[in-house]
Structure I
């Protein structure tokens, strides 16, 4: 029995039907339909063994588990429904992780704000920590250490701003330590102190200096959700609203990547995701993609996975070497795979906001070229069967009505673009963490129109992509297609009834030839940490 247990809530401990993007459904409130219906649709139960160990677990948690095991600790990830097997009385330390503990991150804050209801991920996180077994173990002295991408939500500063967080923590007996940042190395120190009943600092922030080198990062021991594996960490673009840009850029060598591919392939995974904040410039010391690094990476992934997706890519990266995307498609697309997905941060259609909040996002191009770059990249992606989810930020500090109007213009230009446009309220992260959240009651009529446009586009394109998205084999495929087709129709009906349907005011213009690259600025050299 492990003395260190690692877990998360049910919305995260799921493979989302093998479709990573369906995980976004857990950031919405259970609206009109029962919560059980949303669970069946977006976060089905993860299978476990007799010990309550999940067949797959979120990748970041697998990294922490691996680090502790390499450090000699008796630690394992346990499904939240099986915590009572280990507490009270057995586990001495409980590590908790999550992507959005209290629904404060985008897009949870957007969906929850618009619908005025608590998102599913927040409801399930509270439910997980409120289990009688956890509360009793806490009373008997079990230590609780919280981390993960949303650890900032448990920081003293956030608790001061949002007293309901402290009230919840008091109701479960509190937590001992909150750790922000990359804790691959630090987790061994803090868990060791917890096991020895030594003093635990209530809040730890690990910055760039504490970030582990590649050789200090453990490789996962067991399968990760949907075969996701990391190929690197950090981002060099420096967007002011993003916390990832505070971390140094590091790329994993192919042998380290292959080690984790083998772990997932060994349990039968034939689909997987390559994760970094921009897969397209894997191995590069700057914002120029390196074909001699990227193509071997993709060929390696295809040796183990029949279908390979990307987590993120940047518009500017694609447009620096647009012909390289076709070479990527030639590697990835075959008789086993006829499309792939990715998340793209568009954020705004305003060159002025690019300059004010994210000048590095457009490098090595000029901010004035941003809307044109987005449209060109959209055509480039669709031509190569790459279908993205594109995020937009509503309510960035300094945003004006003219900036919003330019973003609406960009959405209109993308009206027939095969992909999803996902608007998100501004959340104070990165260099803007001292700012306040953007809330529904601050929406201007023009911002409301932007949300309507994005919703309408999303419904239209969801219908068009449904058959491609549910491409798995098996008797349940038709059932799920029919179920989601009905759900999309339900959303459209609600949108129309409530005046949220907004067709484009003008037809989309023709896509520009993606091979005609605009003039570029000098390419900055970005230090890469070994």
Structure II
């Protein structure tokens, strides 16, 4: 439950502190005193957004803090967000002059998302605006889920459903990519076949170009080699013969000069090397022969290589081989993509089967709650002055059992306030006052299944008065047995049920208006109810009515 609320520098509140009790906390006061502002400040603690416009004094920051009794339902949230779980949960919200805000839970900074998630487990706030939610199918289904205690099952289902939708999107992307690849597959296969048939080798081009040059210059090679052989060995004054003559000239002095002997040995080695060179020239000459057929083969092969290089915008055979390797990998990926698609499809089929099983269970749970829910809501409507009201819940499965984030149910609340008229969708037939009483009747049923410790009602009495207001008060008093209630009201019939009566008023000091709040004692309560009955000038009749209202509980 909410224990304490502290507000500083918010709207027309400079500094306000208020304690709350278990049971019913009634808040009354003159129009414009700040009753709804109090709830507005509380809503900031529950994750609503704010800006610097809410500051009472633009030179100072706004600080709002509340103390709640901790509830076990929040333990997982505390653990998941690395927060300290204490017997008392302290939530603080600070709004700077710039409009930037910070939030803290037990002095640990948290995001608004975490704050909102925590707030949803601590407080349920009902306002006139929220009554409009009653016509929404989503809200109506949430009511059935609360009654059916579907929360945990629904949370597991939604987690699996969103993962399923994510994988579905992934599958669609994979199929699109595969179809795109298939569209170019024929061309890829053509390219790969073209390169594969060429039987490319990395160093082939260089060897062929060298061979082509040789074959194209056979005659020149033979002439040059023949001339070289003549000079080295075959001519009348060959290089080898001249070296032999040098040795003859040096032989006579080799014995008397060791350096000449060494040089003579080197000439011997040169003669051997020249003879070897001459032999290789002879081998070249023997092999150098015109071979037009081979030359044509080489030229054709090079023509193939040059054409492929030009086509694929590369400069050598090694790059062509790289392209071929890439094409082979792409063709191979077609097969692996097919396998991955088939595997994911099978996984999705299994997940969908499990989702449908859970969705069907959720649907059955919702259906089971409907008979008692309809009966109890109608009984509550009769109590609040609508004796001819009829209430029905229409629940159907979605077309083709299409899965949504809440399962396969479509829920409609049907209502009729008048005898002889068939129930129709709420948005078609309910007035503002009827909506308010219908919402209260529904919430009174949900409260028993709802673990929320605190429920807030902002002018739930809109559109009602007299005996109906008394009945509404009785329903709320019953609800307070399991929940702390905070209720802003203008009706004495509602104010009479207070376990704690808080009075909000304006105080003008130093030329500025401030909102103040105080707890009324028994005598002050009677005076306040009397004013609510008869106006500012309290009459004996109004006092008597106030006494009667309080004593009738």
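No value in this document is a laboratory result; all are computed from the given coordinates. All figures in this text were calculated on a predicted structure; none of them were measured in a lab. Cβ atoms are built from the backbone, for glycine too; each structure is taken alone.
3.7 is what came out when mean projected area of the Cα convex hull in nm², for residues 98-145 alone was calculated for one structure; which of I, II is it? This figure was derived from I.
Among candidates I, II, the computation of distance in nm of label points 7 Å out along Cα→Cβ at positions 202 and 418 that gave 9.3 used structure II.
Have a look at I, II and say which one yields 3.5 for distance in nm of label points 7 Å out along Cα→Cβ at positions 362 and 498, as calculated. Could the numbers behind the result be given before it?
Numbers: I: 3.5; II: 4.3.
Corresponding structure: I.
When mean projected area of the Cα convex hull in nm², for residues 50-137 alone is worked out for each of I, II, structure II gives the greatest result.
Taking relative contact order in percent (Cα under 8 Å, 6 or more apart) as the criterion, which structure among I, II has the greatest value? Mind showing how you got there, number by number?
Working: I: 13; II: 22.
Top value of relative contact order in percent (Cα under 8 Å, 6 or more apart), among I, II, belongs to structure II.
When Rg and Dmax of the Cα atoms in Å is computed for each of I, II, the one that comes out at 48.4, 164 is II.
Computing FRET efficiency 1/(1 + (r/R0)^6) of positions 250 and 322 (r between Cβ atoms, R0 = 25 Å, to 0.05) across structures I, II gives 0.00 for structure II.
Among the shown structures I, II, from which was the value -11500 of helix-only ellipticity at 222 nm (-39500 (n - 2.57) for each DSSP H run of 4 or more, over all residues; to 500) calculated? Here the read-out was taken from I.
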